[in-house]
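Coordinate-derived values only; no laboratory data. Small disclaimer: the values here were computed from a predicted structure and weren't measured. Cβ atoms are built from the backbone, for glycine too; each structure is taken alone.
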Structure P
Amino acid sequence: MVFLLWLAWASSAWSNPWQDFESNISVALDATVSPTLISDADNEPEYRDEIAQQINFLIGSLNSLGAVADLGHALVTIDRVERVGGRYRLSYTAKVLIAWPRSRPIPHTIGVLMPEGGDETALVSFFKKFSPNCSHDAKDPALDRYSFYYYFRPNKATCPLLQETTTPAIQPTLSAKISLKNTTNKSPQYKKVWEDNELRGTLVFATNEPGSLSPGDAGIQAFNQMFGYLIQTWGLPSSSSVPLTQYPAPHYDSVELTFRNGPRSANIALLLIDKKGLQHPTEKFRQRYHERSERSDYISYSGHSDYGENIRALAKMGRFKKGQYQLFFINGCDTFAYVDDQLRAAHLAINPGAAPYEFFNIITNAMPASFSALARDNMVVLDALVRANQTYRQILAGLDPAQAANVMGEEDNPDWYKKQLRSHP
């Protein structure tokens, strides 16, 4: 039995050789791993779900090394299914792109650890046995059976996994090599950004705690800091939707500022939502985001990834305009692992015949982001778009290095892409 599946509801980046990767912190590796899976299931849909649960543990395994895999584009091939003692053993191969830290030697192989099964029984057993000693922080209130893959740290000295000979775990090896997707000296499409003499930015911030209205909430602080950074960097706005003398205040959930410099202007909207507000958006936020997303040059989300749920929810939102170039910044924890092809597909749908990333670039993080850096990160990108003279690597160097940001698909030479496409039928 052999078939292909796209993990995490995504079409495969591996089928698109022109999807580029750039980072000042990380280098892209093409990696292949061939695990086995013990399952009680006997059908493809359940195999898919259990493989996805098992391979999620690549996130924790690689995070312990300062790296992460792009699971939104993982290509999985089930090579063999055999019956063993009333259960099934699957052998499969997964191809992933890894953002690997430049500070470490480039490996040919990477040892990882996963639970031997992906069903509820196997995952609960794995969690109970190893979470006390193999977690980033066993006392973290967010740690449970569902989040363990994210907090999993098998390389900790206290973790017995590597020492035990019999465990409910497998220890497959990733084979890795430098990816041809690595690029240099690419930049945002500044000409497209400024063709109408206006920079439009839509910046979404989420609270740290659900339902929070406290000015001490880390997400609300980042929202208010963003307002301050804009004025500190660009001066007083020519117009503001809120009284400048009364700001900041936690009851504002939407602020719009316009800055002018000669014939050019920058119109920036800051939107504040609840921690899970992308998954359950209010009608007010949905309408405002759709209105802004259609014409924005820069769109960012800054807040919790919620183990990928917020990231996937954002990808399903928005309206887009033909010919409108957009730079997205998905600024949460490990967003490189969660972003799939939905935003890219939405831009391609309204730009038929365009190169895959001709009108869309996306910045993500290979490691966790810090709330204290969210506003500053956004200001770095916005100011770079105004100056219009930096490469992506120079821009990324200004972001918090701990989050290991990268940009995907910086295709600022679409004519070259189309020429290559014609020569490679």
Structure Q
Amino acid sequence: MRRVVITGMGAVSPNGIGVSDFWDATSRGQSGIGPITRFDASELQVRVAGEVKGFREEDYVEPKDMAHTSRATPLAIAAVGEALRQAGMEPGAMSRGELRGIGVIVGSGGGAVEFTEEQYRLFHTGKWRQCSVYVVPTSTIGTLASEISMKFGFRGASHVISTGCTSSTDAIGYAYRNIRFGAAERVVAGGVDAPIAPLILRGFQAMRILSTRWNSDPARASRPFSRDRDGFVIAEGAWFFVLEEREAAIARGARIQAEVRGYGSTCEAFHRVRLEECGEEPARAIGLALEEAGIPATEVAYVNYHGTSTELNDRVETRAMKLALGAHAYRVPGSSLKSLIGHPQGACGAAGLAATVLAMRDGVLPPTANLDVPDPDCDLDYVPRAGRKAAIGHAVANCIAFGSKNSALVVRNGEW
């Protein structure tokens, strides 16, 4: 089978804009979670989030289009642009034939959800004349991929995968499969979400799954695997990759950052929001990814956990990892990026993969912050509080979503 490699990566994260700043903060355990500034959250129980502060939307969207696009669009365009630069690709200098060979697959849980919420607010407060003339196409989630294709001139397939929190893991998995089986040569794939909006927060608050105890100390709010955790922290951001067929990448002199070796996805068919306690289907997704990668569980040297900081998810994911890796699970270090950036919904899988690739490159495991009170049900090595040095050959990037969905990727160090 054809081999699939990552040659470029871009990041717009709550704890750093650009790959360098994102990784510098992540490897040092620096949080990007803070008070909500996008709107007045004083009446909410939840007043913290993982916002991308200092991001200039106007640098990536024309002034005439600002009122007609969601925040997700400039976040994605910024991350894609960086990934292309890293990969040594200049769309403006490419022929139409070359542009026809580049596809886009975006993973997003909500797409333009904050834009749509604002349009309804305007409508229901008698300000309907202020609504965008593009309220329908912009609110249609598939338009998000089109915005990227139009910005860079890509003429290959332009798709959005929306499977909840596994969206970007699935988008990268679909890109990998398309290249592996010869349906594409290059694909720009990753994830973006911008769900920090009043109604979205109220909805999650009603479900009682957001952290409410740390409004006065936001950096401590996301506490995966710690016994005193009380819910996740909502976040936004974009993380994108250039995926290519390995021999084509080598032929054009691209630097290989990592190789995608396997992808697995399952559904428990259990509940719209709850996980089944047994952990069998999340474990099977990991097993399928390992099987496709052709490696035994004992070769996994690092796990990037979904690690939401919710009591049920952390416990079940821990159980699933033990089922998937057996006794080796106790020897494998792993961490949750959400302890530092919060939960960017459908973009979280791409965020976790970015952290994993960078950990492989530098031989540095990022920490799980705020793991202060060991939970007896979460008894694996989560690299608590401080990062550490370690060589990583193969890693698992894991994701779990509403609707009983589970997806996992296996990646290999590009230097091995």
Calculated from one of P, Q, FRET efficiency 1/(1 + (r/R0)^6) of positions 127 and 279 (r between Cβ atoms, R0 = 30 Å, to 0.05) reads 0.05, and the structure in question is Q
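Once distance in nm of label points 7 Å out along Cα→Cβ at positions 79 and 407 is calculated for every structure in P, Q, which label goes with the largest value?
Values: P: 3.8; Q: 1.2.
When distance in nm of label points 7 Å out along Cα→Cβ at positions 79 and 407 is computed for each of P, Q, structure P gives the biggest number.
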Taking relative contact order in percent (Cα under 8 Å, 6 or more apart) as the quantity of interest, name the structure among P, Q where it is greatest. Q
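Work out which structure the value 29.1 belongs to, where mean count of other Cβ atoms within 10 Å over residues 231-238 was derived from one of P, Q. Numbers along the way, then the final one.
On the way: P: 13.6; Q: 29.1.
Label of the source structure: Q.
As an exercise: mean count of other Cβ atoms within 10 Å over residues 183-190, calculated from one structure in P, Q, equals 17.5. Which structure is it? Let's see the in-between values first.
On the way: P: 17.5; Q: 25.5.
Derived from the structure labelled P.
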Kindly point out which one of P, Q the value 0.91 was derived from, the read-out being Cα Rg over 2.2 N^0.38 Å. Q
Among P, Q, which structure scores highest (criterion: distance in nm of label points 7 Å out along Cα→Cβ at positions 87 and 287): P
Output 0.90 (FRET efficiency 1/(1 + (r/R0)^6) of positions 159 and 295 (r between Cβ atoms, R0 = 41 Å, to 0.05), calculated) maps, among P, Q, to structure Q
